[in-house]
Structure P
């Protein structure tokens with residue numbers, strides 16, 4: 001007859017056996033470097049997170065094919081935020097608990113912050129896939145947080161400098177879709193640098209992305225074009241309201257050049273503004289026709305792996321960040337977050353697939369980098385130029401301290 005102690009011994013042995021089996025499968029996986037993705041794998045934010053996540057996983061595959069990093073394989077861990085902020089916190093915690101040394105968060109600051117904050121509390125690096133708000137980093141999350149992208153102000157500033165210095169457009173008009181902070185930041189960049197480069201802003205107006213009609217704003221713009229000789233319009237907006245606004249401007253017979261931020265990148269919306277011409281945007285990378293061979297090669301590698309090119313330029317920044325992170329890890333010889341961040345903060349104009357990038361112990365976002373200028377002619381877009389800022393975006397503009 002089995003005694004109580006014998007039964008306990010057998011149960012304990014069985015549990016130990018299960019534990020041993022669990023820990024031994026597979027042995028190599030325990031040494032993997034885990035990259036966490038607390039991002040939108042479903043829901044509306046997937047449109048922004050999807051290609052960016054795929055691009056990082058392409059980097060992971062390419063690195064592993066070369067032997068990994070520090071002699072270890074990189075391994076992805078996915079946690080779906082479902083485009084929900086509450087789920088984002090859970091996804092961030094799941095990535096941390098999975099042993100991630102780097103956690104990617106959703107492209108948008110508001111949606112990505114819950115996951116990034118979980119990483120910060122755990123002492124793990126977080127990276128927003130493509131957020132362009134300076135709060136996506138030190139200011140809004142903490143000292144271990146970065147964004148792979150650039151400040152939205154950079155886009156407006158680049159367009160303002162390019163318009164004034166290369167095109168000779170000297171009379172501007174600002175039309176701001178004030179429904180989100182991104183739009184305000186793009187216009188803030190234009191407001192800052194366009195006048196410094198010899199341009200004059202003679203009028204401004206606002207609208208909401210969901211407005212079915214902006215007839216009043218278009219009427220006022222038409223009057224400014226006629227009476228004040230406006231020769232360029234800075235339109236700060238995003239889809240779907242952006243296409244509607246452009247269509248209404250052109251339908252009113254206003255043919256002056258329109259400038260806009262990277263949120264209007266991609267040709268998926270051009271059918272909503274038939275025959276669009278004289279429309280310009282600043283992008284970090286052009287999916288098709290980018291003059292840089294490295295960007296072209298990366299776009300084709302993406303297509304080879306996933307069957308299609310990226311939908312927009314927002315796929316590329318996270319890959320550039322991974323290049324910087326891998327360089328930092330290699331140089332310090334560890335994935336320890338504090339050591340890696342300290343090294344990243346020494347990087348100044350370090351080359352990536354998107355050109356030189358820099359960090360400091362005060363800024364974990366790009367405030368000066370070359371951008372491609374794309375032009376839309378007869379409903380088709382192409383790269384026509386590149387433009388770098390003559391000076392970095394100052395803090396007063398970056399944090400929109402000036403009203």
Structure Q
């Protein structure tokens with residue numbers, strides 16, 4: 001038997017027996033409505049106060065990054081959809097943009113403006129989902145129903161465009177799956193008008209509601225320094241007062257041509273995270289209306305046989321197009337050898353794809369910089385020191401999406 005001295009582990013997880021006799025350790029999740037089904041939180045309680053928290057993710061893990069190595073560059077798009085499934089189009093466009101830059105492909109003007117418009121439309125749907133769920137968990141059912149009604153109109157509207165609901169598979173390397181159907185922009189404006197009516201009612205119900213303020217203000221406080229230390233981006237970082245936004249700082253698509261503001265908070269608490277998202281939705285509506293006016297005519301896909309599928313009449317009528325279609329489906333686009341990282345401003349923050357190609361039709365490596373996973377790294381810090389009841393609105397304000405957190 002070894003006689004070497006035993007060294008105590010300085011890191012003591014929260015599920016290990018407490019050093020105190022007057023506290024209790026409880027497990028919240030992973031099958032719990034407040035943890036949205038995929039997160040487990042071990043909390044040590046001193047009465048009703050959380051003095052120690054240990055956050056565990058990974059219950060939804062499906063091996064996305066490894067699975068990508070066995071599929072062609074085109075066939076990854078349905079997998080990408082299922083990262084943040086509340087704003088799947090942003091996932092699509094970020095991934096396609098990354099592959100296009102590696103291939104040296106520049107999309108058409110119409111595709112560029114449409115991608116920007118649909119990204120903001122997806123951000124709007126994502127924030128509606130987040131705020132609605134957070135309000136519902138605090139008992140604000142009326143506000144919840146207003147927001148979810150608008151979100152469902154948007155889901156139906158996007159289904160008319162993409163032919164699918166929630167996970168659209170609408171992006172394509174070199175462009176988009178199809179153009180706008182007749183009347184789509186008219187219906188878009190009708191939804192935005194109704195959004196403005198309903199969001200005004202939610203502001204009136206919630207913003208100065210004493211119960212809501214008491215539950216949200218000065219709870220889950222995050223400083224700018226803490227946010228930067230943990231790698232936080234998006235509304236989490238902006239709620240602390242830091243105006244960091246990739247759409248402004250490193251413009252992509254058509255964002256450099258748009259007039260919009262970057263809303264920021266004051267204290268970095270739950271209330272600021274709520275209000276930043278509410279203001280961002282208004283900015284998204286403002287951008288969408290600008291993009292509708294700027295939207296040019298023309299093709300939605302580049303004329304590049306390396307990545308764009310030939311039109312079906314050509315596939316049926318000429319052997320060159322038939323072979324081109326067959327090789328793109330069976331072998332995938334031949335992406336030049338190299339590596340690249342491209343990030344877009346997703347609804348939760350910086351969504352980045354790191355791709356490595358060896359020149360084949362399938363990727364050598366796909367890695368996703370998922371904001372939800374990064375935000376879970378500091379979740380315990382936002383929970384400790386507050387009441388057990390504060391766990392629900394704090395976790396809701398982080399807006400963890402299991403698909404991108406666990407990948």
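Derivation of every value follows stated rules applied to the coordinates shown; laboratory data play no part. If you're wondering where the values come from, they're calculated on a predicted model, not measured in any experiment. Cβ atoms are built from the backbone, for glycine too; each structure is taken alone.
Structures P, Q were shown, and distance in nm of label points 7 Å out along Cα→Cβ at positions 283 and 339 at 4.0 was computed from P. Work out the source of 2.6 here, i.e. which of P, Q gives that when distance in nm of label points 7 Å out along Cα→Cβ at positions 107 and 131 is computed. Source structure for this number: Q. 46, 21, 19 is what came out when semi-axes √(5λ) of the Cα gyration tensor in Å was calculated for one structure; which of P, Q is it? Clearly, the read-out refers to P. Here relative contact order in percent (Cα under 8 Å, 6 or more apart) was derived from just one of the structures P, Q, and that gives 15; the source is P.
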